[in-house]
Structure 1
Amino acid sequence: MLGLQLPTDPRWAELIRQDLPELLTDHAWCEQKAASNAISMVVRYPELDELVKELTVIAQEELEHFGQVVQHIHSRGWKLGPERKDHYVNELMQFLRKDGGREERLVDRLLFSAMIEARSCERFKMLTEQVEDEELREFYRELMVSEAGHYTTFIGFARRFGHSVDVDTRWKEFLTYEAKVIARYGKAPTMHG
């Protein structure tokens, strides 16, 4: 379903098992950034009523996920660490069109968002299989379903609003680019590390 060309390096699972506090802190900040991303698209495209409505819901869900991750951190006696830079996301951002029309830039932003949701969904699936903590396994199972829904929402909007864009071709380009990016990751106990 997700179309990812390169799966996460299985060694990543061992890294996260060794440092769950780092994973959870990084994950919390990823959720905050996902909420901010949704809001920023609302700000850029306020005239697209259906997009505004759905992205508002997604932003609220992502913020709720942030709170849930923070609860998991605190319930284990850990502290939320400072915000981390997400180098993976920053590299994906480099693929966004800097030129082109408003519609092309919207499609790219939606596909960029879908890409992050797809990779996160894949990572959450690994967490459901690899984390020993049963409560966290169940939590990540729920998030995996949520991220899959967000992924399909972003792809669907790209197709709906990308009238003059070959969305499927552009998505394939994103998938190819992301495979090159993710090949350099899987070496840190962070969501995209």
Structure 2
Amino acid sequence: MAVGTFNPAMGTAGIIVTRKKPGHFVALTEDGRIDAVLAKGGVKLADALEKRAAIDVSSPQQGKNEGGPLSPASLKNVDPYDITIAMPAEDGEPVVSDADRDAWSKFRVAYDVTLTATPFTVSGVLLLLPSQDPLSLTERGTELFLPVFSPSVSVNGVTLRDTPRDVLLVNRSHIRRVNANMRR
């Protein structure tokens, strides 16, 4: 099995958003969208989610998954198991560092995937170790969240326009169906 490199930034054109606000993220749940900031500074979103404990947040706002206005919420924390998709807010830090993405692209196998995590459908590129089978992603694993590169998200047939162009995180426990093809 040949492992090819994958660089989602190559070949893209247009405006590149500079992300700089640490801990600012958006979480999509079955019930709606949560826009918040990690209350604990210096912690990356992916690391906070993988602790599998409630994440303390500040400045939370809630709204519909499809977009629209957000309103202040009385949330003090968010349970990672309730989150289906986690991603940086428009001004937030990326969920995967450039160094990790570069290392993964050299030593992992790239798959074009479509993941069904009701009510969402996520399409993009998944980088897995050569020993990993993409169809086993619905089974329990050591990582709760999977990074999907060059993502596209739709909910109830509507494509979300504010998803990051680089990467977002999908909760494995919410994945119901996987369709994957190895990239050539």
Structure 3
Amino acid sequence: MDEMLSQSLSVLKSVVESESLRRELREIAAETGEALKRGNKILLCGNGGSAAEAQHIAAELVGRFKRERKGLPAISLTTDTSILTALANDYSFDGVFARQVEALGRDGDFLFLLTTSGNSKNCVLACETAKKRGIRTVAFTGSTGGKLKNMADRCFCVPSQVTAHIQESHLAVLHALCDRIEEEFSGR
């Protein structure tokens, strides 16, 4: 147990100490904040634990993270079981996010793709669909970035190959992102 906690802390520490990752996060926050000010929205998707994180972050933005402010438009594409099961049954599970991006995404929106490998086929297809529709894409992945590293407009690659540690760092990073975005909207 101690080793697991130490490894988790080590990965998060490497994220915090990386100037390039901190700069990347600041730029992602600035771009998404500007999109939200223009009336655009953030769509989020992922599988398993990353699906839970997508839902969690959408709730932080629609509700509040730490400060009172207006609700911000964010939609987790992982939460509507009727849509997910209909799309998986009628088409394939690979397309469950792409079809929702097609239906809900608009030019200027953002799509956050949470995938520790960067290779989840449903996230890759969602990224392709988003790019065709003028939706900016941000992948949150592990160290290699997978296929999404070169596909997404931005890729935040946590320096680890351990799924649990990547997801732990994603949550911390996404909370920091919520905090920065929320600063822009507090008191409005």
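Nothing in this text is a laboratory measurement; each read-out follows from the coordinates by a stated rule. The structure presented is a predicted model; accordingly, all values stated were derived computationally and were not measured. Cβ atoms are built from the backbone, for glycine too; each structure is taken alone.
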Out of 1, 2, 3, which one gives 0.15 for FRET efficiency 1/(1 + (r/R0)^6) of positions 58 and 130 (r between Cβ atoms, R0 = 30 Å, to 0.05) as computed from the coordinates? 2
Here helix-only ellipticity at 222 nm (-39500 (n - 2.57) for each DSSP H run of 4 or more, over all residues; to 500) has been calculated and equals -25000, so which of 1, 2, 3 was it run on? 1
